[in-house]
Structure 1
Amino acid sequence: MGENFAEKDFARMDEVLSELGDKKGTLIPILQKAQDIFGYLPKEVLIYISRKTGVPISQVFGVVTFYAQFHLKPRGRNIVRSCQGTACHVRGAKKILQELANCLNLEGDVTTTPDLRYTLETVACIGCCGLAPVIMVNDDTHGRLTPDKIEGILDQYQ
């Protein structure tokens, strides 16, 4: 395989496939468990699932790319979600997002730091409009933000 995936991870994948693989309608749970095992869904794992289940790779890939819950690239240990909803937008979400990218040294389309410590995502709404602008780091919500608060927040997740 291209990357150094541990054989124990594929052994765990085989357990999942022996439990779910021959049952109809189990592709999504198989993909969810694979993502839990590997942290994301690398091409080699998708091919492996396709071969073991008999589901065409085009169908496996179609499911993975249709649902936002699945990720084809490695993600950071800390997921930073920056709200870009209306309330946050009006209260400076764009400056918060720029400061997040700056603090994490992310440029262009790059969303994950090279050390896999952080992944930065934008979301349409976190649901805390009264605290706008808002970010979430993992399951922690941080509101009433200004750009000067961002570095201190990120430092909490080192």
Structure 2
Amino acid sequence: MALFVGEFNQAIDAKHRLAIPSALREQIDTDRDGRDFYLILGPDRHLWLYPDQEYRRLLTSLQPSPLPTRRNKKFDLLFALARVLKPDAQGRVVLPEKSMQRAIISDSITLVGKGDHIELWPTEDWERYVEQALPSYGEDVLDAGDGISPAGETDN
């Protein structure tokens, strides 16, 4: 599984092309994760990029039954709004017009590594988010650390 980390300022050109920085592309094992990306509209209306195989694994876990269920019906848009993006030789993908219309996006974006996926944030929104989150960052890291046991130890 790819592990995406970091933040990268990029621009979307007039043809809706977005260059995925090599620092992010290098975090993908193409043999295991595939070369293509799935573009989805996240719950916050930011566009999210998943490596091909990671997205397929995610969907498999969401759809355990081949028959329709009320739970699965809630995922209709997740399938309908998803798009497969195939990077060119320079690592650029073309963002579909409809995806851009439905998302919160701008020409100047920041690609944010979020573990198993990459999120596309308008740079101004990302910087505002970071500025608001920084005052509690230290406490948040310490709180997260409280839930981690050192290697080899178990809670009794």
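With respect to distance in nm of label points 7 Å out along Cα→Cβ at positions 57 and 129, the largest value across structures 1, 2 is given by 1.
When mean count of other Cβ atoms within 10 Å over residues 25-32 is calculated for each of structures 1, 2, structure 1 comes out greatest. Among candidates 1, 2, the computation of distance in nm of label points 7 Å out along Cα→Cβ at positions 81 and 113 that gave 2.7 used structure 2.
Identify the structure, out of 1, 2, from whose coordinates distance in nm of label points 7 Å out along Cα→Cβ at positions 89 and 137 was calculated to give 3.9. Considering all the candidates, the number was obtained from 2. When P(r) over Cα pairs in 5 Å bins from 0, in percent is computed across structures 1, 2, the figure 2, 8, 17, 17, 14, 11, 11, 9, 7, 3, 0 traces back to 1.
Comparing structures 1, 2 by relative contact order in percent (Cα under 8 Å, 6 or more apart), which one has the largest value? Please report the intermediate quantities before stating the final value.
Details: 1: 20; 2: 32.
Of structures 1, 2, the maximum of relative contact order in percent (Cα under 8 Å, 6 or more apart) occurs in 2.
One of 1, 2 was used to compute helix-only ellipticity at 222 nm (-39500 (n - 2.57) for each DSSP H run of 4 or more, over all residues; to 500), and the answer was -10000. Which one was it? It must be structure 2, since only it matches.
Only the coordinates and a few stated rules stand behind these numbers; no lab work does. These figures come from a predicted structure and were not determined experimentally. Cβ atoms are built from the backbone, for glycine too; each structure is taken alone.
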